[in-house]
Structure P
Amino acid sequence: MMAVLFWVLLGFILGSIPFAVLMGKWIAGRDVRSVADGNPGGMNALRVGGVKAGAPAIVLDLAKGFVPVYLARRAGVEDWGLVPVCLAPALGHAFSPFLKFRGGKALAATGGAWLAVKGIGALLGYASLALPFTLLQVEDAWSANAGMVGLLLYAIWFGEPWLQLLAILNTMLIVYTHRHDLFRPSHFRPWVIRLFSGRGA
């Protein structure tokens with residue numbers, strides 16, 4: 001139990017480090033929370049500082065999910081003990097004490113944790129629904145949450161009960177962090193509209 005608590009605490013602390021905010025300020029001299037949706041995440045770092053700020057921010061956000069989970073597994077934490085360890089970096093990112101508990105959407109930290117647990121399988125599970133949604137419509141939040149549903153289906157189909165619980169809790173967290181965006185109606189991409197308009201003509 002103490003070992004699990006240690007890795008949970010480490011994961012939360014690493015997850016709470018706002019790398020995107022730091023990269024935006026250090027490299028671009030701008031606050032990533034001042035653009036687009038105000039999310040302190042890698043995509044807004046990309047918007048304010050291009051690849052120089054965005055790439056390291058995204059990699060570091062992935063790493064803060066991957067590293068504590070990978071190290072915990074190497075230390076012998078498995079199965080049910082991994083559930084809180086995997087959630088901790090995402091929770092740290094979403095409720096960062098460094099940002100007055102108003103953090104980011106935790107998608108990259110989630111991805112890093114799942115890569116440490118299931119590798120490429122988790123990535124394929126996420127992409128199975130995230131990619132079609134991205135191609136068909138314009139709202140990123142819907143694509144992100146569709147990806148989490150894909151990950152949940154992957155866990156139900158291939159995973160043990162502890163992995164299924166992790167997927168359920170993680171999906172609930174991502175829905176929560178995207179809650180405001182999900183109330184915005186989405187729209188089909190222009191190529192989809194043209195396709196169906198052409199057929200109706």
Structure Q
Amino acid sequence: MPLHAALVDLSLTAFSNRLAERTPTPGGGSVAAHLVDVGAALTAMACRFTSGEKFASVEGAMATRVEELERLRGAVRPLVDQDSAAYDAVTAAYKLPKSNDAEKHARTTAIQGALRGALDVPARTLAHALLALRVAAAAAPDVNPNLASDAATGVWCLRSAAEAAFLNVRINAGGLADKAWAAERRSECERDLAEVRRLSDDARGAIDRRLG
């Protein structure tokens with residue numbers, strides 16, 4: 001039986017209390033994944049309210065966006081716990097014995113494998129934030145003005161999630177011995193982050209115009 005319940009099953013208060021503990025996990029990576037879920041949820045709400053006679057010309061497109069956002073929410077939610085598990089694996093690898101050459105080799109191999117895993121999860125979080133922002137940016141020009149502040153908050157959540165996820169990519173890439181692989185993954189994430197920043201700026205501009 002696990003010591004703790006899955007993070008995604010905790011109440012808001014319990015989750016924030018876990019974050020405040022003097023333990024390395026959950027940390028920023030788990031929060032980043034959760035922010036993608038929250039940002040996509042707010043965007044979905046804004047799309048759902050962009051319906052009815054007044055929005056008849058875009059209602060079908062908004063419904064399609066809701067479906068995509070709900071799919072993304074389901075895909076990103078497991079990363080909240082996976083990020084913590086990945087970092088726990090790094091911590092465990094560093095605690096392995098190193099009293100002889102064989103143990104040192106096994107420890108180094110375990111550390112490098114764990115660091116790759118710890119980089120992969122936030123990279124996927126960033127990718128999901130980008131996918132959600134593509135939907136949010138497409139919806140922004142037509143969103144119900146009464147939901148404009150909610151839509152904007154969703155965009156900010158997704159942008160923050162991406163920025164936080166990239167910081168986790170950077171810190172784990174720094175410990176990898178395979179510098180070429182680390183640089184390639186970091187470069188991929190930098191491209192994703194650049195698109196995130198552009199899309200979030202575009203979406204917020206469109207939403208600002210809806211605010212009046």
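Values quoted throughout were computed directly from the atomic coordinates according to the rules given, and no laboratory measurement underlies them. Since this is a predicted model, take the numbers as computed values, not measurements. Cβ atoms are built from the backbone, for glycine too; each structure is taken alone.
Here are the numbers for the structure shown:
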| item | result |
| --- | --- |
| Structure responsible for 27, with relative contact order in percent (Cα under 8 Å, 6 or more apart) calculated and labels P, Q on offer | Q |
| Per distance in nm of label points 7 Å out along Cα→Cβ at positions 26 and 58, the highest-valued of structures P, Q | Q |
| helix-only ellipticity at 222 nm (-39500 (n - 2.57) for each DSSP H run of 4 or more, over all residues; to 500) from the coordinates reads -23500; which among P, Q | P |
| When distance in nm of label points 7 Å out along Cα→Cβ at positions 42 and 170 is computed for each of P, Q, the largest belongs to | Q |
| FRET efficiency 1/(1 + (r/R0)^6) of positions 10 and 186 (r between Cβ atoms, R0 = 30 Å, to 0.05) - highest-scoring structure of P, Q | Q |
| Structures P, Q, by FRET efficiency 1/(1 + (r/R0)^6) of positions 130 and 178 (r between Cβ atoms, R0 = 25 Å, to 0.05): label with the highest value | P |
| Comparison of P, Q by distance in nm of label points 7 Å out along Cα→Cβ at positions 82 and 106 - largest value held by | Q |
| Entry that produces -0.41, -1.09, -1.17 once log10 I(q)/I(0) by the Debye sum over Cα atoms at q = 0.09, 0.17, 0.18 Å⁻¹ is calculated, selected from P, Q | Q |
